[in-house]
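Just so you know, all these numbers are worked out from the coordinates, no wet-lab data involved. Every value quoted in this text rests on a predicted model; they were computed, and no experiment measured them. Cβ atoms are built from the backbone, for glycine too; each structure is taken alone.
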Structure P
Amino acid sequence: MKFFAKTLALATVILAQGALVAFAAEDAYFVQDGTLLKHSSEPGKRSPDARLVASKKISAFHGLADGGKPIVSLGSPKIEDGYVVTEGVEIAALNDDGSTERIIASNALRAYPSPSGDRIAILTVDPIGDVLIGENGKTRTLPFANRVTLVSWSPDEESICVTAYPPDWAPYKTNNPEGTQDFLRLLNSDLFLINIATGESRQLTNAPGYDYSGVFSPDGKFIHFISSRSGRGAFYRLTLSDGSVQQLTNLAPGSYDVPVGRSDTFVWAAGSDTLLYEAQQTETTSAIRAIKSDGSSARSFGVGRQPRLLGSGAAFLAEDGSVKEVRF
């Protein structure tokens, strides 16, 4: 029963919000009560927060399109039996007044705008975990057989790092395996690098258990990710030039001093080598935490959600609903 409970929790990763890019921003967006809160902060000038109300409930903010328009999920996915997604969301670009500028995709899981916003990776519901690339008003499917649940763009926008499961993976099958070996096979996730132009893929990790939530370093030389290969979740760093992997946190036996992050909440604080993320604190709350790129200087900024880039630092939504800014 313990294994199956863990599997159900892992399967829900498909509903995580879209990852955000690692570049400085003048505005930070937060989903709050089905609306989009726009928080602005500029040196020597502060604008009042604005709230964007869309035609449907906003369930996730994914990043910015070219021209600075926020990309969001409209509506909520329909889920049966706790893990089977029967209907996805609309991915839309919003105008400054909250109206829909355009619908980018329908029946999707989530979206990942590239750093410049010129491209967007979209995960589909049917079939589950296909990757579409949207560019210049058109979409195309990447020729990748494995099922994808998470995506991260490289800084040069030439490739994406994906968390991928076997080609026949689905949340329902993972929770109803044919046996122990089938269960372990379906549970296993690895990181792959996919070239956007050619569709060619390169497997980056191959360890038992799960490797997930890969995020490129700002210089594009490393991918930081979470793995269970040591027996429990910890942060790792992969060097793209030679494929070597280094464990960064929880190195002492039995230690768990640096908790791992929730899927798709990682941002590089602007102008620093600090990785900010959201970690579970209790069943209902999260803490905003940070580590350096080498795994050192772990710290917590208190209870909060949705870390975002802002100016020379970052911001997050505090427990009382206000926006808290942090500098590094």
Structure Q
Amino acid sequence: MDVIAGVDLGGTYTKFGLVNKKGELLVDDSIRTDTSLPCKDFFENLCDRIALLKKEIPKPLVIRGIGLGAPAANYISGEIESASNLDWPDKIPVASFIHSYTELPVAISNDANAAAVGEMMFGIAQGAKNFISVTLGTGLGSGIVVNEELLTGVNGHAGELGHTVAVDNGRSCSCGKEGCLETYASAPGILKTVYELLASTKIDSRFRNLENDITPIAITEAARDGDPLALEAFDRTGKILGNKLADTVALLNPELIILSGGLAKSGELILQPTKKYMDLALINIYKGTVEIKLSEMSKKNAAILGAAAFMWQKLETLSPEFI
């Protein structure tokens, strides 16, 4: 059986697994993302662990390539560029490292683009030609597919919807700008919104006098229990996200927008207000032409599947200088 090793490189943990062409995750594991090690040593250890993982499957497997998803990864250069959550050099030639240890084709991508390709191959975007995958996690990423092709841009950095301005003179963002969408429509973003509502309103909430115990998961649980302030936080988050998605629809005219990531696991709490405010902001020619859906891959290890899907897609066309 042919498989791809999919790798999700995170700031704390790196998850990896073997994925067949049907999108089945056969086996997986994880290691700490130990940035105290030189980056070459870390990736050598990762490759050794992938080789061990293959031995856990009793049937013969052939690893056809390795796909890696990570923040700030550029598939054109094969490098991770200035990743703020990795204490390594500004440019890490990840594809070259992994290829030198394994002699396998390697494709790297930022995690949002990998998620989009994963949805196209294994998720609810199968059959869709024009769609946007939006990941709502610690930040906000987006992968854009136009005519069944991932939009990468001239330098491989297309799709940074999270760093478009949603609120003038708004919250400070790690990118150096103010008011970026990801500072509002993300797990940390909704947490900040709750704190702001506690300070500026008298809306009743279980969180009053419990401010040190507030987490994004607790906000979701409170909203599901009908907490007025938590519900208001979701409404405000959905309004900002919905308005920005309406702008995006005007630019790209997609048929589908997919929400995934930790905040999307709140389900209808984020989907309903986002859809409502996007529909209100759309001009007439776009009304009824685009759906917003929650990813079904969030129930699986979506990041590993996305990284593997990206490699499956690139396997036949990957240029030699990138492997």
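For the reader, a short list of remarks on this structure follows.
- Ranked by relative contact order in percent (Cα under 8 Å, 6 or more apart), structures P, Q are led by Q, which has the greatest value.
- When mean projected area of the Cα convex hull in nm², for residues 168-223 alone is computed for each of P, Q, the one that comes out at 4.3 is Q.
- Answer label among P, Q for the case where distance in nm of label points 7 Å out along Cα→Cβ at positions 96 and 136, calculated from the coordinates, equals 4.0: Q
- Entry that produces -11000 once helix-only ellipticity at 222 nm (-39500 (n - 2.57) for each DSSP H run of 4 or more, over all residues; to 500) is calculated, selected from P, Q: Q
- With mean count of other Cβ atoms within 10 Å over residues 56-63 derived as 21.1, matching label from P, Q: P
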